[in-house]
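Below are structures written as structure tokens.
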Structure 1
């Protein structure tokens, strides 16, 4: 009987059922956080108080409230339109934790590091391409934010628009 009990418990001392419930809970929590982040970004109003500006009005138009206005302002100023990629990444993190139970294959730190590196490459190149090709209407910075402005304009000054765009399109595919 003692052997049967040992085999149903994981290395952390949790039963398989509790382990599965925690992974499902992580999927739900990260899914909810991704939706809240998406809603904060979707209801962004440049007139809301944020890190980039101080307003005298206390009326916040963001659907998530003052915290949503601050987060959206910060993400849009640094990353521009590609800030929506953060919602995908938050949900994907929950999905990775959930899928680990289905595959019965533990994800290593290297797996997480490589996936994070791919996300970072996609984010930076998306910001740069947004700066080079989209209108900055409704943004304090360019459509790619500060990151896109630095990377995109630097590459454009060295390679011109066509060379910079070609390089930026090829980088995420090789990551």
Structure 2
């Protein structure tokens, strides 16, 4: 899906939201390697970002051509600061009412209200695409994100024990959260 480019005010800040484009692929690969190293709450280690430029371009193209998927990029003053995605849960009609949402910002932009604003826009886009239910998975230790999602109306509906195992041998649980749209 192509999202109409929007400028959004957050206090004194202005952010721009737009759909990813194929020419963003190289920057997105660099972004993934950085954000996966900035926080333990995401699913990959930085060295696990092994997509080729062509694979990332194809991924973006598929999102743009899809009526039920969206990859939003977030910019401030022309600088890419994060992403938010909406993905359908497959082609089965019994799951057509559900979507998965995910967001990640560079750490220096977290806690400034940007994630909230982007998620609000994404929730609206999910409704516009015909979804009735948005779902996400969040590391249980990521308390700030859990509070954000709860404040947006997401509710915990389950805990996945030992969802991730870190290099040091410790584990992280995850919460499954859902919001009726």
Structure 3
């Protein structure tokens, strides 16, 4: 078994994606069920972290403007991201944080161990090494945090073009309201 792209999202997000996409193709039903079971298993930890940290996170303010890395696939953005992550003045989202965005403030040994067992040792598209602590794209976390992400095209390939147009090209007028809905959930 491998880590499924949606396995770290909440059951609420996963079921919303199921509804938005009008179900799952029969050949992917087992993958969906697998992701649903993994998602449901993290529900208690997500609730606990939300209870402990929601107020603290809401009261935080960003003092230094963030750096955004924008670029086309295969253009060196991962290399730049990895280089910047070596400098201690910059923070980054780890693979663990991206795959379990709502249950990774605390280091939960069981969750961390399970993700380690399921994640590949390298990225399939370019063989770059992966670890729980390596830098990861924030879009992956957004894909697990809310139902509005380009990465959902992996799980619902029949709607890949729609996801690309909405969340990469921003051609949908609904994008702003969708992101707002995601942030208030």
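Among the shown structures 1, 2, 3, from which was the value -0.24, -0.48, -1.53 of log10 I(q)/I(0) by the Debye sum over Cα atoms at q = 0.08, 0.11, 0.19 Å⁻¹ calculated? Kindly include the intermediate steps, with their values, before the conclusion.
Values: 1: -0.37, -0.62, -1.17; 2: -0.24, -0.48, -1.53; 3: -0.26, -0.51, -1.67.
Going label by label, the one that fits is 2.
Figure out for me which of the structures 1, 2, 3 the number -9000 belongs to, where helix-only ellipticity at 222 nm (-39500 (n - 2.57) for each DSSP H run of 4 or more, over all residues; to 500) was derived from the coordinates. Each step should come with its number before you reach the end.
Working: 1: -24000; 2: -9000; 3: -14500.
Among 1, 2, 3, the structure yielding -9000 for helix-only ellipticity at 222 nm (-39500 (n - 2.57) for each DSSP H run of 4 or more, over all residues; to 500) is 2.
Each of 1, 2, 3 could give relative contact order in percent (Cα under 8 Å, 6 or more apart), but the derived value 17 comes from 2. Figure out for me which of the structures 1, 2, 3 the number 1.0 belongs to, where distance in nm of label points 7 Å out along Cα→Cβ at positions 34 and 114 was derived from the coordinates. Going label by label, the one that fits is 2.
FYI, it's all coordinate maths here, none of it is from the lab. Just so we're clear, the structure is a prediction, and the values are computed from it rather than from any experiment. Cβ atoms are built from the backbone, for glycine too; each structure is taken alone.
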